[in-house]
Structure formats: structure tokens, C-alpha cells
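Each structure below is given as C-alpha cells.
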Structure 1
Amino acid sequence: MKIAIASDHAAFDLKQDLAESLREWGHEVVDLGPDSADRVDYPDFGYRLAETIAAGDAERGVALCGSGIGISMAVNRHPAARCALVNDPYSAALSREHNDANVIAMGARLIGPDMARTCLQTFLVAEFQGGRHAGRVAKLTEPTLSTTPQENA
């Protein structure tokens, strides 16, 4: 699988570690930066990751920053990106199974490298279940599909 990965300076070391793990697992890695632990702005790298996913240049993405919150917000500004912030394998699995997430976000200051690798492995092997979840996921990309409460009555 071709996987894009991006971080900010706070998560640079975790990005390097996860990129190496991905390669060891047989995946092609697209490293979108940064190239050092020098201070950078996470939105720049989150937007770059989202554009890479939207263009089809990677099947999945990994977004990392200090907390995982900021970069996940940046990634999710693009309608083609469905980025889930996870801290454990169960949320990583559900992000794929129920939400068809194509990007996983984690916080380097909140999760250790071993747990991050476990979450990433889980995310990569889990499959979208479709069915009752498919319509909801479609609304994430096309908000115009959403109905108002009156229309659901």
C-alpha cells in the first residue's frame, strides 16, 4: 500500500519511526515532511497530506503532531480526507470499519511509539464495513446529502 505521512516538529521523531516501520511492513512511504525537528506549522503539513490523499497519490495517510488534534483538524478541512484521531487500537479499527477513515492522526506527546505502531497496524488491516455506515460516510464528503431534523420526522 502507498501511505503518505506528515508531521510537525513535535512529532518528527515519531514520524521517522513510523515511516521506517511502514517500510519494514512492505509499504511504500511518501514522506511529506518535515525534514527535521525545526519548528514548523502543522496546518501546512496537514493540508499537504490531505491534498495527497485527495489526488490519489496515496491510499492512506498518517498525520502526526504534538497532540494529534491540530493536524487532524487541518487534514479534515479537505472534503476528500476523513482523518480520525486515535489513541488505542480499538478506535483505530472503528475509524476504518465504521467511518472509512483514510487518514489516521496521533499525538506524539500523548502516545508512545509502541502504541502508535499498534494503532497504525490496526488501522491498515481494518476494512470498511459499508452497509449502514455507507450513507453516513457519504455525508462526510457531500454535506448536501444531510437532511434536516424536520425531513427525518
Structure 2
Amino acid sequence: MTNDVPITPEGLESVQKELDQLTTQKRPAIVAKIKAARELGDLSENFEYHAAKNEQGMMEARIKELEAIIKNHVLIVRTAANGVVGMGSTVRFSESGEDEECYRIVGPTEADPKAGRVSHESALGKALIGHRVGDEVEIKTPSGRYSVRITAIE
């Protein structure tokens, strides 16, 4: 089993910025909140203390997750020369009678379909990888199947 985390250079930069913000700004702020809440007295019924401790736990889990991504990252390097959809490709396609859609194929940590990024592990990502402009591709999803035609690869 591999722990590799495929990520684009932009995605890695975003993860590093988030980690920096959490460790240099948010962590000290939460420590200050906990200290202030502790000074209020009885911790057993101190809502502020328990809320701050809960926030700290969630933040520390996110820090560990970000550190793991950075430690195990494998950069997705897009080579557009071969004209085949792969990791890092931006693919334009259309379904019969529908508007053209455009998605970049990324690793699961960066996937955000609303922002135009789908994971290579998703049904759409798996189906598109390895195809060329003009190919008719069948997408198999839990709710059914549909076909799209690739119109451009960037």
C-alpha cells in the first residue's frame, strides 16, 4: 500500500499556505482562548473551555492531515505533448444536447467539482484518462451511464 498523495504544484502551495496559517496564527489564538477560558474557573461546566478544546482538536487533526500531504506528495506534472488525457489535464467535453463542461483532473485532496477539479479516482476522471480529442467516452456512475465527447485537452 502506498501513501503517495498526487497533487498539482498549485495544490501543494495551497496546502502549505493553509498549514502555515494554522500553525502560526490559529494555533496560538486557540491556546490563548483555552488559557482565558481556564481562568474562568470550574472546567466541568465551562462551555468556552470545552468549545476551545474541541476546536483545538479539530485544528490539530487538520494540521496532521496537511503535514501528511506535504510529506507524501507526488507532484502531478502535465505533459500536453501527447494529446491524451492524464493527471493534470484540463478536459473540455460535451454531452449530446448539453453545454460544454470543463474539468481539470487532479488528485483526491484537490478535488472540488464546483471549482472545476475532479479526482482521477472519480467516475468521470477514470473514464476520461487515456482518451483523446474526439473520443466518445462512456461515464459509469452509481445512478447510471452517460456518454460525452471530448472537445479539447489543455
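Each value in this text was obtained by applying a stated rule to the coordinates, not by laboratory testing. Please read all numbers here as calculations on a predicted model, not as lab measurements. Cβ atoms are built from the backbone, for glycine too; each structure is taken alone.
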Answer label among 1, 2 for the case where Rg and Dmax of the Cα atoms in Å, calculated from the coordinates, equals 15.3, 54: 1
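By the measure FRET efficiency 1/(1 + (r/R0)^6) of positions 38 and 134 (r between Cβ atoms, R0 = 41 Å, to 0.05), tell me the structure among 1, 2 with the highest figure. Intermediate values should be presented prior to the final figure.
Values: 1: 0.45; 2: 0.05.
Largest calculated value belongs to 1.
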Computing mean count of other Cβ atoms within 10 Å over residues 102-109 gives 20.9 for which of 1, 2? 2
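Thinking of 1, 2, which structure, once distance in nm of label points 7 Å out along Cα→Cβ at positions 62 and 142 is computed, gives back 2.6? If you can, show how the numbers build up before the last one.
Values: 1: 3.3; 2: 2.6.
For distance in nm of label points 7 Å out along Cα→Cβ at positions 62 and 142, the value 2.6 is produced by structure 2.
Going by FRET efficiency 1/(1 + (r/R0)^6) of positions 6 and 46 (r between Cβ atoms, R0 = 30 Å, to 0.05), which of structures 1, 2 comes out largest? List each step's numbers first, then the result.
Working: 1: 1.00; 2: 0.10.
The structure with the largest value is 1.
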Assign the value 2.2, calculated as distance in nm of label points 7 Å out along Cα→Cβ at positions 78 and 110, to the correct structure from 1, 2. 1
